[in-house]
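Student: Pasting the structures in now, so scroll down.
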Structure I
Amino acid sequence: MPSDCISFQETGYFSSLICDYLDQKEKITPFYERFPNIGNFRAQIQEKQQSFTNNNRKVLVDSLRGQYTKLNVSTQSNSNIELLLRDSTFTITTGHQLNLFTGPLYFLYKIISTINLTEKLKKEYPDYDFVPVYWMASEDHDFLEINHFTLHGKKISWNKAEGLENANGYVGNYDTKGLNEVYEVLEAELGGGKNATYLKQLFKKGYLEHDNLTEASRYIVNELFGMYGLVIIDGNDAKLKSLFIPTLKQELTKNTAFASVTKTTEKLTSLGYKAQVTPREINLFYGVAGYRERIIEAENNSFATVDYKYIWDSTETIIAEIDKYPERFSPNALMRPVYQEVILPNLCYIGGGGELAYWFQLKDSFKAFGIPFPILLLRNSALLISKKQKTKLEQLFVLPQELFMKPSELINYKVRQISDISIDFAPQKLLLEKQFKALKVLAVQTDKSFIGAVNAQCKKQLKGLDKLEKRLLKAQRLKLSDHVSRLTAIHNELFPQQSLQERKSNFSEFYLDYGENLIPELKRELDPLKQDFSLIFL
């Protein structure tokens, strides 16, 4: 599987904030602690080791053992869970929603980046152990974001209507009723063959033999990555929430996140960057059977859910419920990273550009909560190109890096390149500008009032040349219509809906062709610290 690369900056698909972070521009440094190079992990290890207690490790391992009771855990994952009891063991974490059948392709890249980084760290720091962790966003509530995936350009959706009454609004609690209908659609789309059979069984055992979305997702991810020692964690756990009690109380009584994140966000936006999250005065939800709403501060030092269905008449009342039932309190998107870093001996979070952007807003809040801020690493990204597609690109004289141009720009560029006549009027424009420059000199010597007329005529003539150039280019595109149509087709294959392949396609599309070799090959090709967009020829 040979590969090539293009810088994230050159792709045109990543924000200025992320590009500036990768370039380590000075103006970004206030929003992170340490840049993700291998040497900076030593200081991160020392800082986390001093702050993370053995009691937290015991609670974490006890919780993970309980979460894995219904799963055939791999030897590697089981060993990693037990290693977490040692104060010389640390985690590298990525997180993602519980998308149906893993959702977009980049889900694989997130986890592979995480696994590969732990292996690199072990080589660099052999006295320590490093565990790859996938954090399941089981407390997320946006079902429409996760209820589908795309296979061969076809959107396969789970149109769920039943079983929501006991879900607390948390997608992880949704039962798996109705997924047998999705299985029938998938079965027909996959067709026959060894690889198709595996995918069908993976979906069937995951979703039709488990009661809720959390357990189904854990099964599927464990089947795909358990052999590499991946540890899968569900934060919606009473034991883990018990470790979060002091932070919950601080957030409720002091509005810590609101004050600190607001301040950081103002700094970030003053530099021209866009804010990803907006803090609330209280960034917590309250959830019981069939219910989930955010918490607000009401009158006279009381608290309530936003719809006033649940009311706590005093600070002491809600604090007492936190102590007794911490599992009823859930962090929102802004507080989830804080919760993660409280319960894990974590060194680094690996995420996409949008995720890292909101982590930058949280730096000061971590300091306010007294929690070490993790190293932030942009996950691997890749464009997978089949042998057949590579041949097509060669026949069309297209370099893979050129595919990141906008389709219209790419087509015009290639038409100019392969045309048997010149469609570049730049020399004629230069000559015209030279002629009018001489006319300006003449106008100055005779009557300066003519300069405006000369400039207007120059502009008119240049505009005319632009129109002629566009008409000629259009004519050549028609003449080379076969080449243009083939170029358009291959671009649409590799950039579905003019978006990155990894954001649209599901892994199953590639597993059909490459089977059990797919993940090992991707693992060999993706280097988490390389910080380039990979072009992988399958």
Structure II
Amino acid sequence: MTADLWEGFDALDPESITGPMWDEPVPLNHRRTLPAFPVHALPPWLGNMASEVAEETQTPVELAGCLALAVIATAAGGKVNVCVRGHWREPLNIFTAVALDPGNRKSAVFALMVDPLLSVEKTLVELSGPVRAEVETRIRLAKAAAENATKKAAAAEPGTREQLTAEAVHLTQEAEELKPPAKPQLVADDITPENIGTLLDQQGGRISLMSAEGEIFDIMAGRYGGKPNLGMFLKGHAGDMIRVNRQGRDGEHVEHPALTMGVAIQPAVLDAIGRVDGADGRGLLARFLYSKPQSLVGSRNLTPALLSEETAAAYAKRLGGLTMALADWTEAVTLSLTPEADAVMLAYQKVTESRLGKGGSLAPIVKWASKRDGAVARIAGLLHLATHPESGWVLPIEAATMAAATELGDYFTAHALEVFDAMGADPAQDTAHQVLTHLKDNRLSGFTKRVLFRGLSRGDFPAMTDLDPALVLLEEHGWVRQQPLPPRSGRGGRPPSPRYDTHPSLTPPLAGA
């Protein structure tokens, strides 16, 4: 009976009415919600400076916050170590890298945070002037005495020539042993790896590289030598001995180098760093404390609160005082931990260790995470000296300081995970995310490629063909679907722009509709 009822009717395909069915889309790579820089973990005079600089310049506080750590490391690098436990010691120099696009007023932040160091450098040059003048005078006199002795020996009678020759040799040796002291320098910028070794040798084993442009990574990749030259950076971070012998020049020997880096780079540079030959395998990438803040461009306050004179003066006074107090030290002092601080550190180590194994949250960045505890110890030492800029070297690190360092360690861990994900990601991932966000924000159920191109930034998509990798990836993941192209009429003219449908989940019904 039922069969007779439907006799003569053709079976209908539901998709002929509703259109092709959509499967559940596959998410693009997950984007983490990254934590903000815990500026409260810094001592008040340092944290206030970072916060107020960020407010006046309308930049993410991460930039000023990371530079705050780097300037303290500039003052303390090579002068102070931390004894964590037993023979485990960490120097207090660090590498920080903040990823920000152009137009984020990085140079203004660098100027405000680094200029007090340059003022101290100028003072050190002035104070060393009389000493350098005295040594240079002694060198000239010694060379003149050696030259005169040599002339006398050459003209002497055979009976006295041997004695005069010995005197000439002795005076020549004394003259050669005298070395003119270099002008004190705390901060460098655009410099070759070879010159880093020279500066470390001249400056008692420490130097700091500060740059708002991040050109140092081009230098690492071989801008001047044609091939990557990472040795100085690796040894400078770890404190491993540097010994360089060059033909025609005096050898350079630095027992315990302390290189500090505080740089800002464009996010795209992070990908380039990952492709530098040997950068990952030799552990260079694992030495940086990364920060990838959200740019404020487009939502900045045009009438922000300004950096107060009191905050700037307190910053310059304390930073300058700490730098001057440590400047003349020739032997590094070692900080200890209180038992309570050691307990905090040990608990942090246990967390790190438990997450390094297969399937652990730190396994994808095991090289970086293996240095995480050491980085936290370094940060603790920096926070300790910033908390006690006049006497920190005679006091142990307390538990509260170590806890603040672990909070910063967690911050840098989250950002490192994001940075290393980006280094290994398909380049189309970022553009696909941008297109998908645009489709969601505009609730587009369909679009042509030409209309989509018009709605996106020319800075991100200069040409329409730049959309292709993103659209291919979105189609593979089931977020969009290209409609069949209509047949050509044969009349010539511009072909129609490809048309796409979007997944229904991108246009959910509005609330109350």
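Every number here is computed from the coordinates shown, using simple stated rules; none is lab data. Just so we're clear, the structure is a prediction, and the values are computed from it rather than from any experiment. Cβ atoms are built from the backbone, for glycine too; each structure is taken alone.
Student: Ranked by distance in nm of label points 7 Å out along Cα→Cβ at positions 113 and 169, which of I, II sits at the highest value?
Tutor: Values: I: 3.0; II: 5.7.
Across I, II, distance in nm of label points 7 Å out along Cα→Cβ at positions 113 and 169 peaks for II.
Student: Given a value of 18, 41, 24, 11, 4, 1, 0, 0 for P(r) over Cα pairs in 20 Å bins from 0, in percent, point me to the structure among I, II it was derived from.
Tutor: Corresponding structure: II.
Student: A value of 3.0 was computed for distance in nm of label points 7 Å out along Cα→Cβ at positions 65 and 289; which of I, II is the source structure?
Tutor: I
Student: One of I, II was used to compute relative contact order in percent (Cα under 8 Å, 6 or more apart), and the answer was 20. Which one was it? Intermediate values should be presented prior to the final figure.
Tutor: Values: I: 24; II: 20.
Derived from the structure labelled II.
Student: Let me ask you something else. Here Cα extents along the principal axes in Å, for residues 25-192 alone was calculated and came to 99, 38, 35; which of the structures I, II was it taken from?
Tutor: Source structure for this number: II.
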